[in-house]
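Asker: Each structure below appears as structure tokens.
Derivation of every value follows stated rules applied to the coordinates shown; laboratory data play no part. Here the structure is a predicted model, which is why all the values come from computation and not from measurement. Cβ atoms are built from the backbone, for glycine too; each structure is taken alone.
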Structure I
Amino acid sequence: MLHLPQLSCKNVTIVYEKEVAVSNVSFDIEEGDYVSVVGENGTGKSSILKAILGLVPLREGTVSFEEGFKKNHIGYLSQQNPMQKEFPASVYEVVLSGCLNSKGLMPFYGKGAKKLVKDTLMKLGMEEYIKKSFAELSGGQKQRVLLARALCSTDKIIFLDEPVTGLDPVAVKEMYGLIEKLNKDMGITIVMVTHDIENALEYSNKILHLTKRGYFFGTKDKYIDSPYAAELDGNAAVRNGD
């Protein structure tokens, strides 16, 4: 029986007005992969995530998921913005909104959705904050809640766009630990845009490195031995495998 990848991008090209953001990029992601998308600013890292999610159009190429895959199998944690930080809702309400994809035509959230919210917050160590105002949480706590929201949308694959930006070192470590737990313990595929090459190499099994001249996609070990690895800041850590 032919094994198909969970996600396949073929010859993807993205153009904003007349500027090429991503050019002719192809890769396959398997179920259970942890893929870090790295590269300098302006190389299309966030753009390719948005194209996969259908948020921006493709100029050329295709994005396809495995047979039977539905959009409500996707979780998405976008980049932080000021409005998101001050969202006027409780933790419970924010996480519950992640169940919208699976609600279908039902006008109200059922008992299953409400139980899912509580169970998900428990998994991420945020159950005691369920009645708290989202706006009053710390940066790390807010990201945990938004990760819980994404998790309520999926048991298959989560896309994260720079999820640790602006967090203190303790919150960064905790966030990476939670993401690893989702990947290793729950088998959820992780696709994460990051500038943090050190942690990308620690946790990922595959790397997508975008540049203006081309790209690399492959295993972490092959990436470390590739010329692409030396292009990023912190390349000494890359060469040493640290």
Structure II
Amino acid sequence: MIDTTFEGFRYHKPLPNFYKIENPKNPKSEITEELVDGLLDLALRYNFSGISYSKLSDDFKKEFEIDFDNVIIFKFLMGDDLIEMEQSPEKCRLMDEEFQEYGLHVYEFADFLRKNGFAAELIHPLADDLSMRAIAMQSNDCMITRSNMCLFKEGITVGFFMIHTSIENLPFKEENDMLWVKDFCSTCGVCIDRCPEGAFDEDENFLRKLCTAHREGCNECLLRCPFYKRGYDKVKKRYDRMVKK
């Protein structure tokens, strides 16, 4: 059972010690396909949409001053009812509750790995000094849209938590087959045109400080985005037709 006294993730605070199993003293580095499948089954049991894997490059580790290589990304789809709700403090509260609910289970995923002999540590999901989107991009399994959203094939409303681990042979992707998204976004621009806060500069670069998504629950750019309205597969087909013309 999960301890309901958990107080949640907060900025500028260390992660709570919510693990039930200690990291092994001599962690393993090789995992079997059976255990990889078992971890995925555990994630799906709690309604996560899937798992991605990032192998961090030496340059990336140097840039962010980190010493771990292997990251497991646990993805979940944010609820459409909350995404489409009018922005308000209540919306922010409900979205945070959803985030916390998924976050609780990630400790169980870490314990699953520790129990099987691997080191596993949750990366603080709200850390100011580390870009979670940048780590996600190292997975070759997503792209960052013009509105600074992290787009996976599951959708643009994917939230995620991350664990870094001693496992060296995770099923990492060698190439990113979503690079076309950057080109498609350059032909669209609806997020820029419809942003009520004008959170883009004259060169159409996203301005995080002006965006009110996290503090007020604004989702106008997301709601207008073709990837939200039509889904990844339909937008990809539309792009392919556009390129052939």
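Asker: Figure out for me which of the structures I, II the number 2.0 belongs to, where distance in nm of label points 7 Å out along Cα→Cβ at positions 147 and 195 was derived from the coordinates.
Answerer: I
Asker: Any idea which of I, II comes out highest on Rg/Rh (Cα atoms, Kirkwood Rh), for residues 59-122 alone? Please report the intermediate quantities before stating the final value.
Answerer: Details: I: 1.05; II: 1.12.
Top value of Rg/Rh (Cα atoms, Kirkwood Rh), for residues 59-122 alone, among I, II, belongs to structure II.
Asker: Name the one structure among I, II that FRET efficiency 1/(1 + (r/R0)^6) of positions 163 and 219 (r between Cβ atoms, R0 = 30 Å, to 0.05) of 0.60 was derived from.
Answerer: Checking each candidate, the match is II.
Asker: Of structures I, II, which gives 54, 43, 34 when Cα extents along the principal axes in Å is computed from the coordinates?
Answerer: Of the options listed, only II reproduces it.
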